[in-house]
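Please go over the structures that come below.
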Structure 1
Amino acid sequence: MSPRMLPATVAELSRVGLLAELPGEKLGELAACMHREYVPAGTEIVREGEFGSRFYVVLAGLLSVTQDARGERALLRPGDYFGEVAPAMGIRRTASVRAVTPATVASCDRAAFDEFVKPLFSH
């Protein structure tokens, strides 16, 4: 299996502060749903204003978060996450995210987000 098709590991996801709250069994189920992807530097992963349903975690590299009206908003590092606003609230993407360096992200679809991740925001 190519590295791009491997799911994220429990160890990788446990380094994401938000996801560390999940019990081990649930974290394992989420890891199996998360698809790893290598992203070359300069690649836009999500674009502000688009509809989006995937939730992402940063496994390696640096990513820049920008908004058209406000410029650069944040720099994401391994252990950070993004893409939660659109699926959680059913709205368009609120920012664009681009790889500053070569990066690896893992993402899950809306169904996995709703089951495993969205409840963590209600604490």
Structure 2
Amino acid sequence: MAIQKILIVDDSATDRQFLTEMLSKKGFKVATAESAEDAMLKVKQSRPDLVLMDIVLPGQNGFQATRALTRDESTKSIPIILCTSKKQETDRVWGLRQGARDYIVKPINQAELLAKISALG
């Protein structure tokens, strides 16, 4: 299944705008959410092909949201890539253990992100 619709979950307006512009220029349909709770609703409503999830979010964090989405029967098939400034190997390992398919560290390298998206599609 080719990835077309992407949900970006990030509390930073700057990061949401950067990712939205970059992905839109590559032909993806992009939606955004500012919190894990907002993301959970949007994933269930719009069924994106991919979620790009920040870890540091207000309220529930990205690890918790990833775990919830990947354990829910209705959303577990939607891949999640964690996009975060958390550079520690323990964070990457923990994120993958929560169900994320991949992990990328900010600042986002466009070629690296597109390669990860392509590998999932």
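Here percent of Cα pairs over 15 Å apart, for residues 31-102 alone was calculated and came to 52; which of the structures 1, 2 was it taken from?
Attributed to the structure labelled 1.
Which structure, out of 1, 2, was Cα extents along the principal axes in Å calculated from, if the result is 41, 32, 22?
The read-out was computed on structure 1.
Looking at structures 1, 2, which one was helix-only ellipticity at 222 nm (-39500 (n - 2.57) for each DSSP H run of 4 or more, over all residues; to 500) calculated from, given that it came out as -13500?
Of the options listed, only 2 reproduces it.
Tell me which of 1, 2 gives 3.2 when you compute distance in nm of label points 7 Å out along Cα→Cβ at positions 47 and 63.
Numbers: 1: 1.7; 2: 3.2.
It must be structure 2, since only it matches.
Quick check on the output: 3.0 is distance in nm of label points 7 Å out along Cα→Cβ at positions 95 and 111, derived from one of 1, 2. Which one produced it?
It traces back to 1.
Ranked by relative contact order in percent (Cα under 8 Å, 6 or more apart), which of 1, 2 sits at the highest value?
Of structures 1, 2, the maximum of relative contact order in percent (Cα under 8 Å, 6 or more apart) occurs in 1.
Coordinate-derived values only; no laboratory data. Predicted, not measured: the structure shown is a model, and the values here were computed from it. Cβ atoms are built from the backbone, for glycine too; each structure is taken alone.
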